[in-house]
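Here, each number is a calculation from the coordinates, and none is a lab measurement. Because the structure is a prediction, the values reported are computed rather than measured. Cβ atoms are built from the backbone, for glycine too; each structure is taken alone.
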Structure 1
Amino acid sequence: MTLSIKPIRSEADYDAALEAITGLMEAEQATEDGDVLDVLATLVEAYEAKHHPIGPPDPIEAIKFRMQQAGLNQAGLVPFIGPKGRVSEVLSRKRPLTLAMIRRLNAGLGIPADVLIAEPES
């Protein structure tokens, strides 16, 4: 594939690069198409980091996501957060996470501490 690779400076350039990547998804590594795919992916990644940054996840949503992954219900969080009523208050955003809760959630469920200490969305 002959493709003119250039910096991504606009959304139109970004869209064109994504379209080109889609066409190259089956390219083999260490081929001309594979090299073009690698370069385009790097350019898109840099553009996205600058223009479409993804912030850290909401701590409560991270807990709910981990619950879903682990097949836990609210009772499954009792060892990490405390009594069922407290679990309910935390998940409904009526009570903030404490440092002890954050430590237990991090150690027991593997939720990154930096995610848990972020300000929850309102």
Structure 2
Amino acid sequence: MAKVLGLGGVFFRCEDVDGYRNWWAKHMGIDVKAWGAFQWESDGKSFTMMSPFQKDSDYLEPSSEKFMINLRVDDVKTLIDQAKAGGAKIVGKVEDTEYGIFGWFIDPEGIKIELWQES
């Protein structure tokens, strides 16, 4: 039987595509590829997931979008500081849990971003 192998990407509309790419490059250290995408090669540790939430869940708040992007990172606290320096709205506080360290912010397009650092 055919099956899904993993998340290939997240695609969305954007008001200022160049400005958005530049914000991520400047404040989050993203290498924007020549064709305009953000792409990461596997380091042998990563995996992707898709996780539905109940329609009335507040986990994606304060964003009004129907989705959130989770990014696996090497240093949540530093990246939260960098996002804040770039004008992002920080959501809540960095949390160190049994699943890893998490931090959240709203990016320049109003999308809630969850940063996850494995413990």
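Which structure, out of 1, 2, was Rg/Rh (Cα atoms, Kirkwood Rh) derived from, given a value of 1.22? Provide the component values of the computation, followed by the final result.
Working: 1: 1.22; 2: 0.95.
Answer for the origin of the read-out: 1.
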Original post:
Of the structures labelled 1, 2, which one yields -5500 when helix-only ellipticity at 222 nm (-39500 (n - 2.57) for each DSSP H run of 4 or more, over all residues; to 500) is computed from its coordinates?
Top reply: 2
Original post:
For distance in nm of label points 7 Å out along Cα→Cβ at positions 26 and 66, which of the structures 1, 2 scores highest?
Top reply: 1
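If FRET efficiency 1/(1 + (r/R0)^6) of positions 10 and 82 (r between Cβ atoms, R0 = 35 Å, to 0.05) is computed to be 0.95, which of 1, 2 is the source?
Details: 1: 0.10; 2: 0.95.
This value belongs to structure 2.
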Subject >> Among 1, 2, which structure scores highest (criterion: mean count of other Cβ atoms within 10 Å over residues 42-49) >> reply: 1
